[in-house]
Structure I
Amino acid sequence: MRLEGIHHITAVTADAPRNVEFYAGLLGLRLVKKSVNQDDPTVYHLFYADEIGSYGSDLTFFEYPNARRGEPGAGMVHRIVWRVASSDALDFWATRLGAAGVDSERTDERLSFHDPEGIELELAVVETADEPLVADHPEIPSELALQGFDSVRAYAFDPEQSRRFLEDTMLFASAGETAYESRGEERGSFYVYDRTGRVGRGGAGTVHHVAWASPMDEHEGWRERVLAAGARPTPVIDRYYFRSIYFREPSGVLFEIATIGPGFAVDEPLEHLGETIALPPAYEHLRAQLEPVLTPLPNPRRRASVG
């Protein structure tokens, strides 16, 4: 069994409209699913990805309005890195971000910046045979667009305490002193530690968890493997769009292993993903209660295409 790199990354926002404007409007990702947090259905769960909602490109957010700002520390992912195709793409993004008032820093073949709530983001020029996972946006040429996740970086007091679990249980390959690669038959991505002595605090502007991609028929096997290694995985949870197990790796970062499929088109036509509030069948009876309390959201993609 091999995991196929990052499936999705989930973070927390206190302001869903601003979040949509930034990720769908400025960064050009597609809002492929506008749903609710299945553990707290009174708040949004927003999913941004490429044009068809592929695993490996899916950044999701829980919205907790007015939540306090968090601070990443040990046991938390602190940076999200996307692939881009070229130095020209970095030039394009530096200009586009600057025009929107977003400061960025260029270092060799990387461009780093922050989202409006402080999440560290980075674009990296990466040579790979993996399929580029690109969303359509009228203002962003496809050859310059974000191409899916390259990696996440996490803080740890002592990264070495996770090595055996990552290599022997998760079957990640060592890619340096504190870096690992998860690669399957179709895709791969990296998991990298930075040492810190700081204790973190969850909240708005922090990453909640990182999910790794499993073929559907291997999912139960991964749960058994994690359990045998002494971790404490949840039972398999059916999230409707995929199935999930959750557990913490030895450095404290919350991991999920999520299945590749069924996917986001199970309840909406592909061409209309993310246009209305989508509720899994188990939550459909709550629609009349939820729609009035969920924050109205903009549609920056439609506005850009009209403009």
Structure II
Amino acid sequence: MDVAGTVGTMFLLIGGDSEIGAVTCRQLKRAGQTVAATTRRRPLVADDRPYLDLTRPLDDWRPPHGVQSACIFAAVARLAACADDPAGSARVNLTQTLALIDRLIARGIYVLFLSTNQVFDGAVPHVRADAPTCPVSVYGHQKALTEEALHARMARGEPAAILRLGKVVSPDMPLMQSWIADLMAGRPIRAFRDMPMAPVPVEMAGAAIVRLLHDRAHGIFQLTGPRDVSYAGIGDHLAERLGADPALVTPVAAASLDMPKGMTPRHTTLDSTALRERYGVCVPDPWEVAETMLEKERQREVA
């Protein structure tokens, strides 16, 4: 679907400092759309980069004039950070986020809320969008509570939707690039054998967000890869493709470490049928996603 033909629409991205937010912003601008992306960094504030910090009161905050659709990227998303400070993270992920949503909806602005596979316990793969939430992590609980409150608003006909995402990756993902560099240099890497992911390329996540914002779509949408692979499996694949010694990849158990709940689910995949059927958004196999990491390294070598 082409959004370039839509005129007179202004999009607001709450949390433009995030990687997904920045990618979505670039995609919207390439399509000729008017975009404002909020920032917490004072030096970056500009007409199209309004200041917003969800740790601070929202009483005096107003969205830019002309905004019709908004997406909320901002969150305390690290599981460990939420577990270490449940009250502080809940203020951002639940209390302030809902206050912000209400301020936007009151002005007739459509809101797309980004959620996570962490609202489920990971016991089964390809969880349906209408399945009851059952989080185990603090972060997952906070997102599930925000979803529940947003459901009530959506049931009243308020203009909103939820997009649940799994692990979003980019060719510049520091962990993967460091693994590639180490394997190429003959250095060993350690990778979790019991931590799965169904990776989603960041450009594809941005494309899904753009389509939902453009359509002001209503309901719950989900986007993950088609199957889970372990971090150790990714490491093995990279070693094979690089021609590195497979013994350089040391599988380790994340469950044996002091990690917050939710870090080692059995599954992370969600049923992404709605996005595939409605918009043609279909995440490739994890090995294809891994190839984009390798291609980035090949481009660096050529440069």
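We did not get these values from a lab; they are worked out from the coordinates using the rules stated. Please read all numbers here as calculations on a predicted model, not as lab measurements. Cβ atoms are built from the backbone, for glycine too; each structure is taken alone.
Which one of I, II has distance in nm of label points 7 Å out along Cα→Cβ at positions 71 and 199, as calculated from the coordinates, equal to 2.0? Display every interim value, and only then the final one.
Numbers: I: 1.2; II: 2.0.
Only structure II yields this read-out.
Ranked by distance in nm of label points 7 Å out along Cα→Cβ at positions 47 and 255, which of I, II sits at the highest value?
The maximum falls on structure II.
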Among I, II, which structure scores highest (criterion: mean count of other Cβ atoms within 10 Å over residues 183-190):
I
If mean count of other Cβ atoms within 10 Å over residues 135-142 comes out at 16.4 when worked out from the coordinates, which of I, II was used?
I
Of the structures I, II, the one that 19.6, 59 was derived from, the read-out being Rg and Dmax of the Cα atoms in Å:
II
Work out the source of 19 here, i.e. which of I, II gives that when relative contact order in percent (Cα under 8 Å, 6 or more apart) is computed.
II
Of the structures I, II, the one that -3500 was derived from, the read-out being helix-only ellipticity at 222 nm (-39500 (n - 2.57) for each DSSP H run of 4 or more, over all residues; to 500):
I
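Among the shown structures I, II, from which was the value 5.0 of distance in nm of label points 7 Å out along Cα→Cβ at positions 167 and 279 calculated? If you can, show how the numbers build up before the last one.
Working: I: 5.0; II: 2.3.
The value was obtained from structure I.
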Assign the value 1.4, calculated as distance in nm of label points 7 Å out along Cα→Cβ at positions 95 and 143, to the correct structure from I, II.
I
